[in-house]
Each structure stands twice: as structure tokens, then as C-alpha cells.
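What follows draws every value from the coordinates through simple rules; no lab data is involved. No experiment lies behind these values; they were computed from the predicted model shown. Cβ atoms are built from the backbone, for glycine too; each structure is taken alone.
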Structure I
Amino acid sequence: MPRLIVEAVSAPGAAKDGSSSGIDVGVSVSDEAGNPVNGLSAAKFVLASIYAPGPASGLELNGVFEVSSATGWPVDGFYKLSVSPVGANVWHQGGYLCVLVVSQARGTGGWPPTFIWDRGQTVFRIDVTK
């Protein structure tokens with residue numbers, strides 16, 4: 001199974017205690033040769049919080065924006081994810097430990113169609129301040 005190299009980071013202090021506002025997470029996706037991977041839809045990203053301060057509440061992925069030459073940027077293989085607490089929940093001061101999994105299917109051509117799954121994952125932190 002081919003590997004995707006996935007890296008993610010959130011800006012320190014982007015999330016504020018007691019707020020439910022979404023924050024942006026920057027994501028880089030490249031293939032095992034280091035080539036940027038473009039064209040991934042939101043369905044290709046899975047987000048989970050494996051540790052959250054205060055009352056347990058999950059996180060939801062509200063949107064994925066491709067930052068690439070296809071969308072007018074001078075770079076490829078980057079995405080901006082909008083992340084917020086689930087539903088009416090709010091951020092709680094402290095650090096959230098998050099996992100992000102990215103996958104895509106590629107056709108190998110021929111008949112019958114055969115697909116190869118490319119997958120990658122990473123862990124990142126969201127720091128919530130007062």
C-alpha cells in the first residue's frame with residue numbers, strides 16, 4: 001500500500017476558551033516520493049481528538065480548502081482545514097491531541113478496474129488559551 005506523508009499544524013492560541021468558533025489547521029500532503037498531492041476532497045480527510053481537556057467533546061471538520069496552483073496559489077499539496085468542537089460544544093483551555101488520516105484511491109487502469117489505496121496519518125496539537 002503506497003504511503004502518503006501527512007503533516008498538520010494549528011496556530012498557537014487560535015482557539016479561545018469558551019468559544020465554539022472554528023480554527024484553521026494547515027496540512028501538507030505528499031506522496032512517498034515527496035511529490036505534492038492535490039485534488040483531495042473533504043471526504044478524504046478523517047479527524048479525531050484522542051485527548052481533550054475539560055468535558056469530553058469531539059471535534060468536527062467543517063471544511064477543506066485546497067491551497068494549490070489549481071486554486072491560484074504558488075504552491076501545491078497544501079490544504080486548510082476548518083475545525084471546531086462538535087455541535088454546541090465549546091473549546092476548553094488546554095491542549096487537544098488530534099489525529100488526522102488522509103486516504104485516496106487510485107485506479108491502475110485496465111479491466112476490470114483495480115484500485116490502490118494511498119494512506120497517511122499524523123498527530124497534531126491544538127492549544128486553547130483564555
Structure II
Amino acid sequence: MKTKYQIHKDKNIELFKKYVKFYIEYFGLIGYELDIESQIKPDVRASCYWHELKDHNEGGGQIATISYSESWIGYETKEGIKKTAFHEVMELFLAKLRDFSKNTKFIIPDFIVDDEVHRIIRIMENKILPLIK
């Protein structure tokens with residue numbers, strides 16, 4: 001028999017997946033093979049990883065994984081889950097910007113790009129997220 005915590009955690013996992021899928025579709029990020037999975041990292045809420053397959057004989061395309069932390073999701077509020085799902089989809093939205101900075105002859109330190117990406121995401125969280133129903 002599941003505990004109240006486990007039931008709440010399961011509901012939060014489904015809620016996180018629902019929000020991620022909604023934002024992926026809302027922002028038109030449908031060109032990815034998407035996995036949403038758990039991770040065991042107590043120091044982060046969630047994360048987004050993506051890469052592009054260059055070998056078109058193997059199918060090619062873009063793969064993205066958005067993960068949630070097992071230690072975080074069971075205790076989070078609905079609003080916190082919504083905001084975190086949005087944040088991770090925005091990471092995916094801006095992933096190529098980050099990738100370009102790492103694969104060019106003009107070297108920009110990763111931390112500068114990360115700072116800019118998070119500045120843009122915070123603006124979108126404050127300005128766009130409240131408009132999405």
C-alpha cells in the first residue's frame with residue numbers, strides 16, 4: 001500500500017510530465033525525441049540535456065531528456081512544479097544558443113552564456129508564464 005507521500009509524489013511526477021509536454025507543444029519544440037525521467041541528484045530540482053545525432057544512418061535528429069529530482073518532486077507545490085517544468089523547457093528552447101557558443105571560432109566562456117540564458121528564462125518566467133493558462 002502506498003503512503004500519502006508516495007501518492008502525492010506520483011501525482012507530482014505526472015503533473016511535471018504534463019507541464020513539460022504542454023510547454024514543449026506550446027513553444028513548438030516538437031522536433032525532439034523527448035524523454036522525461038527521474039534522476040538521483042539531491043542538489044538540483046530538475047535538468048535538461050540534449051544532443052543532436054550527426055549520423056543520419058542511425059536515424060539522425062535531436063534527442064532531449066528532461067529529468068526531475070526524486071528528492072525534490074515529492075515535496076514541491078503545484079506552482080513550483082509548473083515553474084520548474086517551464087524552466088527546463090526554456091533550457092531546451094535555448095539549447096542551441098548554448099551549443100553555438102561552444103562550437104565556434106569565437107570562444108565565449110560557458111558561465112557567460114549560462115548567465116545570459118538564465119537571465120532570459122527569468123524574464124520569461126515573470127512575463128510569459130503568467131499568461132499561459
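Details
- Structures I, II, by distance in nm of label points 7 Å out along Cα→Cβ at positions 48 and 64: label with the highest value: I
- Origin of the value 2.0, where distance in nm of label points 7 Å out along Cα→Cβ at positions 80 and 120 was derived from one of I, II: I
- The greatest value of distance in nm of label points 7 Å out along Cα→Cβ at positions 8 and 40 among structures I, II is that of II.
- Origin of the derived value 0 (helix-only ellipticity at 222 nm (-39500 (n - 2.57) for each DSSP H run of 4 or more, over all residues; to 500); candidates I, II): I
- Read-out relative contact order in percent (Cα under 8 Å, 6 or more apart), computed value 35, structure in I, II: I
- Once Rg/Rh (Cα atoms, Kirkwood Rh) is evaluated on every structure in I, II, the highest one turns out to be I.
- Answer label among I, II for the case where mean count of other Cβ atoms within 10 Å over residues 16-23, calculated from the coordinates, equals 14.6: I
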